[in-house]
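Only the coordinates and a few stated rules stand behind these numbers; no lab work does. Every value quoted in this text rests on a predicted model; they were computed, and no experiment measured them. Cβ atoms are built from the backbone, for glycine too; each structure is taken alone.
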Structure P
Amino acid sequence: MNFYHILKSAHSGWRYLVLILLVLAIITAIAGWLGKKPYTEGNRKLNVFTLIFVHTQILFGLVLYFVSPLVEAGIRYWKMEHIGMMIFAAILVTVGNARSKRGDDPSVKHRTIALYFGLALIVIVASIIQMTMVDPSRSFFGVS
């Protein structure tokens, strides 16, 4: 097994950790926002870990972008759409995490995380679904 296949497997598997952390952060943020709960150190840590995992996934993806034969083959989805959507999702997570730190009101912090992380999750899921349509040999839940 060469470096490309190891990295591709890591990138495919890491997405589950990213999706789980995003869903947990969004659920926690919505519960905190609607339940008028305080913004705790646990909330902050969950959001930072989500940010770190998203950025790690982007790093895996960027390395794959430069070593992948799919990009060299000129498949438009991999060259433009997938990477663009994923970078946009990472920007949403980064901005959401940064903006949540600014406010003093816990409700605003929770709402900011719910909004930005939620939008990032929608972009990521849409990109994964689009990937399964571009390459039918891949599945949403299967490690490819």
Structure Q
Amino acid sequence: MPLPEIPPVTEKLLAAKKAKGLSFADLEKILGRDEVWIAAVFYRQSSASVEEAKKIVAALELDDSVIEELTAYPVKGLGPVVPTDPLIYRFYEIMQVYGLPIKEVIHEKFGDGIMSAIDFTLDVEKEEDPKGDRIKVIMNGKFLPYKKW
């Protein structure tokens, strides 16, 4: 199955970013927000404040009509299907293989609960290695214990 349809505003933002020769890391310097969060705004997985949207629009030299779309409530998720994009699928596969071990280690260290995806940050770093560069993904979420009643 293909990936979900990309919103028209995403296509417009990505085209403008490419035309300006900017990376998400460049936009991070302009906005003062993390590059992954900015990419999430582009893909409508997060929403920007009016001030943040204005900075994006100015950096990409887009018209102000984009501001309303960037500040609208986002639609989260990829849908109910197994992802087919190889890179996205690898994250799914990681959870298939290591999900239960990760869960068990988290429970041992923190108790019964979950990692927040709301009080959360995600960073992607490049780690140079003579055997082939490495991708370092750092997920940092607040522990939320299940409450008893």
Structure R
Amino acid sequence: MRKLILAISALALAGTAAFADPIADRKALMKANGKAAGALSAIVKGEQPFDAAAVLAALTTLSENASKIDVAALFPAGSDKGDTTASPKIWENTADFQARVDKLKTDTAAAVAAPPADVDSLKATLGTIGNNCGGCHENFRIKKG
């Protein structure tokens, strides 16, 4: 009976994955990244005290989310249509887009492996990660309004 339940659960999960919405999935990742980056930014700006555990948690979120960015799965052909700000440049220059994603993965993983110990080192770390995000958004995102 247990094997039957596991098999049915696996099939249900596989069916759900087949109907995944790449636009919604990437929006959810970006929203979570924005929240994590916002928490780090508040510390850098002095709006929140430096808390090593909170910094590591936010950096871990950024790193885990970066590792989930599978360009082929989240940016399949045709997913530039609909409620998205993804620029057609993603599909025109996928190699550059992938390189930027890979750099984000590397930089966020490095930040988790050696987390900042104080506000000044957090500023440098956030600057590196922010440059990754900003560069990608500048080149591969359509600005709203």
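In table form, for the structure just shown:
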{"item": "Given -15000 for helix-only ellipticity at 222 nm (-39500 (n - 2.57) for each DSSP H run of 4 or more, over all residues; to 500), calculated: source structure among P, Q, R", "result": "Q"}
{"item": "Structure from which 5.2 was derived, distance in nm of label points 7 Å out along Cα→Cβ at positions 67 and 131, options P, Q, R", "result": "Q"}
{"item": "Source structure (of P, Q, R) for P(r) over Cα pairs in 10 Å bins from 0, in percent, computed value 12, 41, 28, 15, 5, 0", "result": "P"}
{"item": "Structures P, Q, R, by Cα Rg over 2.2 N^0.38 Å, for residues 59-122 alone: label with the highest value", "result": "Q"}
